[in-house]
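Following this line, the structures themselves.
All of the numbers you see were taken from the coordinates with simple rules; none came from a lab. This is a predicted model, so every value here is computed, not measured. Cβ atoms are built from the backbone, for glycine too; each structure is taken alone.
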Structure I
Amino acid sequence: MDKKLNLAHIQSRISTAAAKSNRPVTDITLVAVSKTFPVEDVVTFSNMGLMDFGENKVQELVEKSTSFRHVLPERPIRWHAIGHLQRNKVKDVLETISLFHALDSIRLANTIQDKAEEKGIELPVLVQVNVSGEDSKFGIQPHELDAFMDQIQAFRRVRVRGLMTLASPAENPEEVRPQFIQLRELSDSVKDRFVDPANPQLSMGMSSDFEVAIEEGATLVRVGSSLFGGRTYLSP
């Protein structure tokens, strides 16, 4: 696949979706999901101007970010941890990532608080909300979000910037529009407890549905296969 053409196509689609919803395209950050792809591909997209890269797994994130620093030590890119994070892995990514997209429990928030306190830093996070209602997905239940946001105020090293969700798989992205609407409405209802209420972040939308997500308020879209190509997963 021609990565330059892929990127141009995605950026054009983002611009069109932003215009359709009367939003400046600068409001939307493209997070290139590089999972399973080599650091060389990250370097390639970085050379094209991409600054934000997402990884699901801690080991891959650490290895890839370390390799990237060896190749281009002066280039400032931002790593996003976008998958479920086990508490015993917090220390491994705390000083590497710019944003954690999947805070889904008070126990995890407590661990982040403790580890960040030890290092004297703060971690920007998004609260993951399970708006699809699928048992297979992590995230706070919508009806529990208000109470969760009250509790999270006690953790001063955990800086909540907004919300994130994973929509249900759907052949037609219009099918998941209601889920994106729900997340936006939930964000509006709790944004007074974000660290920057005037600039709430919404991480929603992937390769198959990011345009609808943008139309409904996404500020971060997580795009992998449409940029990098199809993934090949090794059998266990």
Structure II
Amino acid sequence: MPSAGPDFRRLHQLHQELKKVQDQLVRGPRQIKLRQKRIAEAQEDLVVKEAELKEFRVETDKKNLDLKSKEAHIVESKQKLNGAASNREYQIITGRIDADNAAMAVLEDEILEYLERVDLAQEEVEQCKQKISSSEEDVRIFATAFEEKADGLQKRLAELKTSIKDAETIIPTEIREQYQRLVEAYGPGAMSESSDGVCMICFVQMTPQTKVLLNSGNLVYCGACGRLLYQSQ
């Protein structure tokens, strides 16, 4: 069996670097998608806020119309006072005027409240628009930066795959299939350095026989976690 020391450590390092490059290539599109999701959420918020703003404006207009109607009714009632035929009729008209004045006071308070809601809703609409604009710029900048970086990452990915293929010549044919299954399942975690007879993946002490084989330059698998072991320097 070939030595499982420096050469295997190099193979392990190549797998670790390959994983980092792969993660970067996957992470970029995911982060772009996450940023686009934030834009979509902000756009949904904008639709809600604009609907609220429209509702508040419509309600304010309705109350203003009601207020004008009450004002016109009071003017009409005051004109009728001059033609009141009896004290009873005069009191009835006066009562209507008082009721309309009271209703106007309530309407004026409600209109002020709705005007405040309109102002607040307008601010929230503008905040949503600013958030959308800022998020869109963030996506543009990030996507451009990732696109510029992606070519270099793809090139490095190809280089690492070639280097790994060359370095894998140290893996004996009889254990190559098992090694490949481990790599497919765990990536760089398929291999583990051993230190003082301990697997650095599962931290389980090796058996004396495993230690002898490893110290003799053999490739061995951890009896606990199944990783391919190599001896530390």
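Can you tell which of I, II yields 0.40 when FRET efficiency 1/(1 + (r/R0)^6) of positions 68 and 132 (r between Cβ atoms, R0 = 30 Å, to 0.05) is derived from it?
For FRET efficiency 1/(1 + (r/R0)^6) of positions 68 and 132 (r between Cβ atoms, R0 = 30 Å, to 0.05), the value 0.40 is produced by structure I.
While we're here: Mean count of other Cβ atoms within 10 Å over residues 36-43 was computed and gave 14.5; which structure, I, II, did it come from?
Of the structures listed, the value fits II.
If you don't mind, there's one more thing I want to ask. Where does the value -0.72, -0.79, -0.94 come from, among I, II, when log10 I(q)/I(0) by the Debye sum over Cα atoms at q = 0.10, 0.11, 0.14 Å⁻¹ is the thing being computed? Walk me through the numbers on the way to the answer.
Numbers: I: -0.45, -0.55, -0.91; II: -0.72, -0.79, -0.94.
Label of the source structure: II.
If mean count of other Cβ atoms within 10 Å over residues 52-59 comes out at 20.2 when worked out from the coordinates, which of I, II was used?
Considering all the candidates, the number was obtained from I.
Comparing mean count of other Cβ atoms within 10 Å over residues 100-107 across structures I, II, which is largest?
On the way: I: 20.0; II: 14.9.
Going through I, II one by one, mean count of other Cβ atoms within 10 Å over residues 100-107 is largest in I.
Given a computed value of 2.8 for distance in nm of label points 7 Å out along Cα→Cβ at positions 12 and 220, which structure among I, II does it belong to?
I
Suppose distance in nm of label points 7 Å out along Cα→Cβ at positions 116 and 204 works out to 6.9; of I, II, which structure was it derived from?
Numbers: I: 2.3; II: 6.9.
Structure of origin is II.
I've got another one for you. For distance in nm of label points 7 Å out along Cα→Cβ at positions 76 and 124, find whichever of I, II sits highest and give me its label. Display every interim value, and only then the final one.
On the way: I: 1.2; II: 3.8.
For this comparison of distance in nm of label points 7 Å out along Cα→Cβ at positions 76 and 124, the top structure is II.
Can you spot which of I, II the value 35 was calculated from, given it is relative contact order in percent (Cα under 8 Å, 6 or more apart)?
Computed on structure II.
Here is a follow-up. From which structure (I, II) was helix-only ellipticity at 222 nm (-39500 (n - 2.57) for each DSSP H run of 4 or more, over all residues; to 500) calculated, if the value obtained is -11500?
That value comes from structure I.
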